[in-house]
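What follows are several structures.
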Structure P
Amino acid sequence: MTKHIAQAFVVACMDFRFQKYLHEWLATQMQDKTYDFVGYAGSTKSLDVIMSQLDISKRLHEIKEVVLIHHEDCGAYGAESTPERHATDLHKAKDVILEKYPDLQVHLLYLHLDGTFEQVV
């Protein structure tokens, strides 16, 4: 079997309202990289599902970095869709990922309704 290498694993919500912004961001920020992309309701809210996909990406494509993107007004979160809750969940996901794969770089982003991306620190 031929080896296929990807530099990154990117997770974002499936919400149609953000797809244009995601595609533009991927085209500019990831233009020189190969990446696996997962679109899932709530992004990392269902962390077990995302981790199973990450495990496959790491095993098959030997990724080196992970980009986790949450967004404003997420229906999967409902009334809990606050910037603070998203930051908490993004950091939790980062911690879980780094505990299992300490060699990965993990980047956290929050996408606003107007299409601006904010780094979560």
Structure Q
Amino acid sequence: MIVGWFARRGRAFAAAFRGLAVLSREAHCRIHAVASLGVVALGFWFSVSPLEWCALALSIGLVWTAEALNTALERLADAAVPRSDPLVADAKDVAAAGVLVAAGASSVVGLVVFLPKLL
């Protein structure tokens, strides 16, 4: 019984890592990766506090989560409705807006953390 539990967890983690691989092939994810690495590098450069690290990590995670959900919705919509459909287009645009909102909020966090260190 416990072996089965570990086997199921192993398959779940394998699927999640496969999802990361799929996500990493998205063009916008390369932009997010560069931005994430830049934020982490700046965090080390400016020796941000533990609380600032938490805010930065949550912001980075928020953007990556939004991008993952956007990518999943787009792929699912394309598979379910291969033809042009205004409702599907709206759904995809709203999902993309979610990424934009997350990136905007993360930018505010970055400004709050880094701007005082630059002045």
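Every number in this text was worked out from the coordinates using simple rules, so none of it is lab data. As the structure is a prediction and not an experimental result, all values here were calculated from the model. Cβ atoms are built from the backbone, for glycine too; each structure is taken alone.
So here's what we get for this one:
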item	result
Among P, Q, structure where FRET efficiency 1/(1 + (r/R0)^6) of positions 42 and 90 (r between Cβ atoms, R0 = 35 Å, to 0.05) as derived comes to 1.00	P
Answer label among P, Q for the case where helix-only ellipticity at 222 nm (-39500 (n - 2.57) for each DSSP H run of 4 or more, over all residues; to 500), calculated from the coordinates, equals -32000	Q
If Kirkwood radius over Cα pairs in Å is computed and equals 16.5, the structure in P, Q	Q
Distance in nm of label points 7 Å out along Cα→Cβ at positions 2 and 34 - structure with the largest value, from P, Q	Q
If Rg and Dmax of the Cα atoms in Å, for residues 50-97 alone is computed and equals 12.7, 37, the structure in P, Q	P
